[in-house]
Structure formats: C-alpha cells, structure tokens
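Each in structure tokens, the structures are laid out below.
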Structure P
Amino acid sequence: MNLDIRLPIGMLFTIVGVMLSGYGVLSDSAIYQKSLGYNVNLVWGLVLLAFGIFMLLLGRRGTSSAKPAESTPEGRAIEQAEHQRGVEM
C-alpha cells in the first residue's frame, strides 16, 4: 500500500474549504446577523482550506522522501546483514 492517508484527507478538506469560503463570499450578509455580523462560513471555510493545504503539503513531503532500502548504502548494509542471519523479510 503506497497511499498516504494525508493526501485524501487534504483533498477533502481543501474541496470543502473552497466550497464553504465561496458560499461565504457570495451569500447575503443579512444572514450573519445572528452571529454578531461575523461571516462564519467564510472564516471556517478559510480554516478548512488552510488545514487541507497543510495536509496536502505534508502528504507530498512524506511520499517524496521515502526511498526503498536497496537504494541507500545503509539500507543495502542492513539488507545484507539480514540475509546473512537469515531473518530477511
């Protein structure tokens, strides 16, 4: 399994954040009188958008830095030592 869970979570929060922010920008300001005039949809949409982008960045960083054990000198040494002991997986 090569899927990092941060990528779909980041995409989900980014899409919902864009939709909620768009609704907050395009909606009538009269509906926000109950919330003391704060545009709650816009604020929380931006929060969700920021979290989604943060998760996407973490997911991209995590998948790009992972390398197979055989491609590094340390990994090859460990693989060889496990092969000699007979405990390789």
Structure Q
Amino acid sequence: MRHIIPNTVKYAAKNKYAWPGGYPMFVVTTDGGALCVDCVRAEWRAIAHSTVTAAHDGWDAAGSDVNWEDPDLDCDHCGEKIESAYGLDCR
C-alpha cells in the first residue's frame, strides 16, 4: 500500500518558518525523531521514498510541527539545534 507525503511535511521542506508568525518548523518522523528543515531539504529523496513506501527506516515522515518551547531540541540527523520560538524565555 502506498502512502502520501503529508502536506505539512511538504510545507516544512519549502519553508523554514511557519506563516503566519514566523515560528521555526521541524519534521517529525514516525519513530518520533526530529529533523531540521535543512536536513529535510538535503535528504528529501530518502524522506519522500520512505514516507510513500512506509519503510519505517527513520526517514518516514509523519508530519511537521513548530518548536515552541524546547531550546534543547536537536536534529536527529545532523545534531544541530532546532531553533525554538519561545524556549529561552521559558527558563
């Protein structure tokens, strides 16, 4: 059975920030991982293939979200921090 790539994942691949508001986005994988937009762009072919075929190999995208308050959220692929909208203000 073929699956579709969620529109939110496509949006995040094209836009690093949500509109309106300009909040930092990231992609959530089906295994609970977080991917920064830069890695989503760089690994788009793997993500698209894994999502459409439901490969469950770490690249299978479930959707996207805004990093509201976690200043310690790291990309599970490159290890870089994923920008937080309000994280530093909440400490």
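Observations on the model:
- For mean count of other Cβ atoms within 10 Å over residues 31-38 computed as 10.0, the structure of P, Q it came from: P
- If you line up P, Q by distance in nm of label points 7 Å out along Cα→Cβ at positions 15 and 47, the top spot, with the largest value, goes to P.
- Looking across P, Q, the calculation of helix-only ellipticity at 222 nm (-39500 (n - 2.57) for each DSSP H run of 4 or more, over all residues; to 500) that yields -23000 traces back to P.
- Structures compared: P, Q; top value of relative contact order in percent (Cα under 8 Å, 6 or more apart), i.e. the largest, recorded for P.
- Among P, Q, which structure scores highest (criterion: distance in nm of label points 7 Å out along Cα→Cβ at positions 23 and 79): P
- Test item: log10 I(q)/I(0) by the Debye sum over Cα atoms at q = 0.11, 0.12, 0.23, 0.25 Å⁻¹ calculated as -0.28, -0.33, -1.09, -1.24, pick one of P, Q: Q
The numbers here are math on the coordinates, done by the rules we state, and not lab data. All of these numbers come straight from a predicted model, not from anything done at the bench. Cβ atoms are built from the backbone, for glycine too; each structure is taken alone.
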